[in-house]
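Participant: Below are structures written as structure tokens.
Just so it is clear, none of the values below were taken in a lab; they were calculated from the coordinates. Predicted model only: the values in this text are computed from it and were never measured. Cβ atoms are built from the backbone, for glycine too; each structure is taken alone.
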Structure I
Amino acid sequence: MAYAPDLAAVDVDLLVDGSRVATGSGNEVMGHPAAAVAWLANALTAYGIGLDPGHVILPGAMTTAPCIGAGQKAEARFGALGSVSVSFI
């Protein structure tokens, strides 16, 4: 059985060039990221639209969005889930 973390309890540190600029958690996305996706699915139903396999759904941001410029690197660390990073050129 695969481990499914409680996404509302996941914490994130957002770093720019190695310095922490924001923190947050999954509960800041409508209480739980799945609640945001459920809201979207229900809202689309009013227009006769559904979510199909293969659609990429972004439930919302766990932190504020810092200003980032060319030459900078941003990294989001999600505890046991791992991290993602991007460099701007």
Structure II
Amino acid sequence: MKENNNLNHYWQKNIKYLIILLSIWALVSFGFGILFAEQLNNIRIGGFKLGFWFAQQGSIYVFVILIFVYVRLMNKLDKEHGISEE
């Protein structure tokens, strides 16, 4: 029974991480790249409008960073639950 409870806690935490990280990515890609692009275009980075930058490159960079964050969080969670590959 304890093992089942441990597994439920593991998956609840995993789903929580996924929801948070995907929400951040949705905000950056859809929100900053589309919804708030007009407001962000008043700011320039390297000669490019910020809204345009988020739509073209920023969301990709954030997605790659979120992948590394997810890997780190999952490695920590795996160690907590004794299923680490190390």
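Participant: Given structures I, II, which gives the highest value for FRET efficiency 1/(1 + (r/R0)^6) of positions 7 and 47 (r between Cβ atoms, R0 = 30 Å, to 0.05)? Show your work: numbers first, answer last.
Facilitator: Working: I: 0.65; II: 0.05.
Between I, II, the highest calculated value is found for I.
Participant: To continue, here is another question. A value of -4500 was computed for helix-only ellipticity at 222 nm (-39500 (n - 2.57) for each DSSP H run of 4 or more, over all residues; to 500); which of I, II is the source structure? Provide the component values of the computation, followed by the final result.
Facilitator: Working: I: -4500; II: -20500.
Source structure: I.
Participant: Work out FRET efficiency 1/(1 + (r/R0)^6) of positions 55 and 71 (r between Cβ atoms, R0 = 35 Å, to 0.05) for each of structures I, II, then name the structure with the largest result.
Facilitator: Values: I: 0.55; II: 0.85.
Going through I, II one by one, FRET efficiency 1/(1 + (r/R0)^6) of positions 55 and 71 (r between Cβ atoms, R0 = 35 Å, to 0.05) peaks for structure II.
Participant: Given structures I, II, which gives the highest value for relative contact order in percent (Cα under 8 Å, 6 or more apart)? It would help to have the intermediate numbers written out before the result.
Facilitator: On the way: I: 32; II: 29.
Between I, II, the highest calculated value is found for I.
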